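Structures are listed in the sections that come next.
Just so it is clear, none of the values below were taken in a lab; they were calculated from the coordinates. Because the structure is predicted, anything quoted here is derived from the model rather than measured.
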Structure P
Amino acid sequence: MKSEIILLGHGSRRAEANQGLLVVAEKVNRLLGQPVTPAYMAHDHPSLPEAVEAKIQSGALRIIIMPLFLFRGIHVSVDIHEELREIREQHPNVEIIYTKELGADDGIASLATLRIKEAMDE
């Protein structure tokens, strides 16, 4: 069964800040070789429920949601789970998989190190 993918960001009142999620979604799309839909917790559209509902309406039976958050704050540990609980209750036949956040991963540490080195070289 094909999985549909949603990349979930926080969202901002500033449109240019939300642009970053679109860029990351496109890069993940290219790396996976399949469409990746960006969605937002706040301040922009589609929201997580809107994105999931659109996938379900197009026939999706398996949806993977990846929270593009660094750590397990309130959104990752509570808010998103509450939204997903409601969606699962409304659509019990749809498998919704919620991945881990980015976390304290070696890749994040490497990227932080790169940014620090760039600043040192300026």
Structure Q
Amino acid sequence: MELHVKILGWLYVLLNAVFAILGVITILGGLAADVGSSVQHHSAGGLLASGIGSVIGIFLLIVGLPGLILGYGLLTRRRWSRILGIVLSILELFNFPLGTILGIYGLYVLLNQETVALLNN
């Protein structure tokens, strides 16, 4: 199960890093739209784009951050990572289709007795 825990950790890191990177890019795009609108005398479109971009970017960061923390916890075998992993895996079940696969795999790995013993050391 040690290999499965590492694989699960890397899957959570990689998939949630995508969300975090998209969040940063969206926030920067929103800020760029705000800068462009201030040069053009604060156009309504630029202000709207910067506001929406910031909200979406922050949402993507919030969505990606717990998965990154979980991935770190699994890779470093932290005790708390099992409980967080079970919660996030249950939530991933609703994210069809890739999240469903990840959630099922996560529950399989984290509910296994060998994993319990591995993460409790």
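Quick rundown of the values:
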| quantity | calculated |
| --- | --- |
| At a computed -14000 (helix-only ellipticity at 222 nm (-39500 (n - 2.57) for each DSSP H run of 4 or more, over all residues; to 500)), which of P, Q | P |
| Structure from which 7.7 was derived, mean projected area of the Cα convex hull in nm², options P, Q | Q |
| Origin of the derived value 27 (relative contact order in percent (Cα under 8 Å, 6 or more apart); candidates P, Q) | P |
| Which entry (P, Q) yields the derived value 24, 29, 18, 17, 11, 1 for P(r) over Cα pairs in 10 Å bins from 0, in percent, for residues 28-83 alone | Q |
